[in-house]
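Each in structure tokens, the structures are laid out below.
Throughout, read-outs are computed from the coordinates displayed, never taken from laboratory work. From a predicted model like this one, the values you see are computed outputs, not experimental measurements. Cβ atoms are built from the backbone, for glycine too; each structure is taken alone.
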Structure P
Amino acid sequence: MQAKDINALEVELKTAFASCEDFVSRRLSLQNAAGLVCSIKEMADKGYIGEKIIRPLLLKGDYKDFSGGFDGVIYAGAIEGSYDIDEICFSLCTGSVVIAVDNGTLHIAVCPADAYFGRSADKPDTDITVRGPQASFVEDLDKNVSALRKVIRSPKLKSENFKKGSITNTRLTLLYVEGRAEVNLVSAARQKLNNISASVIVDSGNIESLIKNKRYGFFPSFGFTEKVDKAASLLIAGRVVIICDGSPFVITAPYLFMESIQSAEDYLRSPYYATFSRLLRFASLIVALYLPAMFLILAERRPDLLPRGLYDIIQSQRGEIPFAISIELILMLLVFEMLREVGIRMPRPVGNAVGLVGSIIIGDAATKAGVASTSVILIVAIAAVANFVVPAYMNTTSILRLIFLIGAWVAGFSGVIFFSGVTLCALCAKHDLNTPYMSAIAPFNKNAMLDFLIAIPQKTLGRKEDT
């Protein structure tokens, strides 16, 4: 829809923003012309509008021969002309100001005058590292893109813009490094974003739920980070990054299993300690998954595999507990998950204290009340701590741990082996953006394995991934 004159334009804008008390429309009396300036309070800088736009318009003089050359009149940059009402409304909602001059012919210009009211970059709350860059992303898309350009100072860093959400009109940006990211990967990511059909998008998490592979969505399909240096490193390695306006977490794709045990700090440490850290993370993942199930099998089904003294200690600790070990383990695991949710959902100053104190009190009370034995609480505590070592799989591991435990309860070693096989088959079959999820392992890639369990920064830092 296009307006024919300045009065029609004003009516259409006021109709579009009806019941919007923050919509501002000001008429200007110009020589031989009528003027109109529209903006939204607090979204646009009123001081900038007054000095750079309204004042020059009033001082110009005669508008009889004006042909739409706003760049020679006002002192604003990035001036664009638009006559489509929907585009003008979107520009107003992003902080731009709309200028119209009618001297018999309607001339319209849109220029940015947004007043930034977001927070400045701070240390990330996640992806915490002791050494290395501490800059994090913020909720402003343009600032996030510029933060990446400050790290990757090359025109090969390409960006493509999208606008999704029929109600929110959220801006998205797809970034990749030309020559590093595979053409098929970029095309797949672009197609996924183009196919998004949603009315509301307010966070990058919404993007993941809309574009992830639903078939194997149980495992993480995309990486998230608020660290600028980590996103830049992944871009250089050949990944793509998706930024959602309003979210401090950017999406990195594709996400690989091997990425879950890597840390940005591994490339800043001694390769020996970095390798030790990765082996520790991998071992912690195995412990978090299998420790409760293995304890159940050894304590209930195969006590002959335990040293006699250790088995006697476990039985003496149980005393007169009325539940089987399997019930004890399941109850304690569920109690721990509830305490974890309390720590996350409560206000931060209170949540940490509640989670810590609650764990101590409930553990002590459970043993004294004869509901759970000390050995069961110890096993659950070790598995829970190990679960936090690999944050990317923290939620997935919590569910798989219960599945393996139930498998051990029903069928012993056979049940654990069966569910492990199903899990491995699902991991190997998972593909995201035309990339195998278990890349480097299945299919096996000797070069990529140099950056899996073993950390060799001298050979892998800045290397393009061969997936």
Structure Q
Amino acid sequence: MSTHSRRHFLTTALTGAASAPALVLATEKAAAKKDGTFTEPERELLMVNDVDVIVCGAGPAGVSAAITAARAGARVRLFEWRGCLGGVWTAGLLGYLLDFDQPGFAKELKVRLEESGIRRGTSEKSICYEPEGMKLLLEEMCVEAGVKFQLHTRVAAAYREGRQLTTIVTESKSGREAWRAPVFIDTTGDGDLGALAGCAWEIGEAKDCPCQPMSLNALLVCKDAAALKDFLHGSDPSKQDGVAKNNLLDAIKSTGHFPSYSKPTLWQVRDNLLLIMSNHEYGTKPFDAAAITEATVRARSEMNKIISGLRKLGGPWEGIQIAATAEQIGVRDGRRIAGRYTVSADDVANGARHDDAVVRPTFSVDIHALSADMNKTTAYHNAGIKTKPYDIPLRAMIAKDVDGLMMAGRCISGDFIAHASYRVTGNSTRMGEAAGVVAALAATSKRQPHEVTWTEAKAKLETLTAKA
């Protein structure tokens, strides 16, 4: 993107945003009660009603949903609480794309990563990329599509009229702001919008978890990546990758530490820039801020302990250091919002087929250890289920309890086992595309998402893909 285009970004991306409201000052009307509760006084918020589709969460599903909806003719606003687009791809320093042999947005993104020189490897199953380059690319794609996006902004409340979701409230440095639209898409990953709107949801194996663990990734700088070849996971998956993980585990163990993730993995991003995943944080709910804080602090401490220990080994590890830890700890297991269909373990095992299939995942059931003790013997398992390519229907992405609300990404309607397969980002982008085109068609024709057939939406999506 040219310098002029980057300057133009602010007016393109933020056109129509409300002028910054004055922050609410302290007032004597607020009251603390003896029962330990606090009554917040009523206040009036500026209402913005200038788009057709609002997307909450700018991770892989969110950016693909917003871009596709805009390309389909809808006016779109995208909110993200972090300081960049991309979610786990960027703020989470994921650094690789899984189950990405998909058409549409995924294919376009791979081409643009290649053209930008920030992709490594040729496999469709495991593609490495530079997280910083991904941030820039996603901003450019949103600007090109005409998506109005706002960072550092979190959805804080949702309001319905009967079953219809009509309004959300966000929190940011600008204070509380209200936004209205005919259709909303929850791409928060953790199902924040669906929960705020009053949808039923599940998490983990059971009502009160246990949940899959979180992981804090980090970028490393080494003196010579070639000297670490026996420890590096390939950009193109092979049997050697398992050997590399075991070699890395042995190296970490030789420092006197057994990592909380017993299949630690090291990738080469570019030259002497590496990416590592080597920790687990167990039993942490992603909507418990205090618990996530503790998990992040523990994970960062362990990451520094591991790298410090490796550096002291010398040899190929001489001079290795952490360049950056992720802005946000990586979450595998969040809320799964109740939809009009629930993707199940049987679907995965039997290769389910649906007329309204939006994506056909192929990724294995990937359940990471649920406890530190389990990690010592089994870092991850597939629950005895071998994945047969299966369909995720559009119905699993349309809220059951609320009208005007769709979901895309790992917060769609599914059980614990199925979620452990479809949660990877290749599937999230395809779900995002489907949600985007359906939301655009619904909003611009004054219909509900469940009134748009997949036949109509698929035809529109194929037209958009041909133009991309």
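P, Q: which one has volume of the Cα convex hull per residue in Å³, as calculated, at 159? Working through the options, I get structure Q. Taking relative contact order in percent (Cα under 8 Å, 6 or more apart) from the coordinates of each of P, Q, which one would give 13? Matching structure: P.
Kindly point out which one of P, Q the value -10000 was derived from, the read-out being helix-only ellipticity at 222 nm (-39500 (n - 2.57) for each DSSP H run of 4 or more, over all residues; to 500). Traced to structure Q. If distance in nm of label points 7 Å out along Cα→Cβ at positions 100 and 332 comes out at 2.0 when worked out from the coordinates, which of P, Q was used? Derived from the structure labelled Q. Comparing FRET efficiency 1/(1 + (r/R0)^6) of positions 60 and 428 (r between Cβ atoms, R0 = 35 Å, to 0.05) across structures P, Q, the highest value is found for Q. Here the criterion is mean count of other Cβ atoms within 10 Å over residues 316-323, and among P, Q the highest value is seen for Q.
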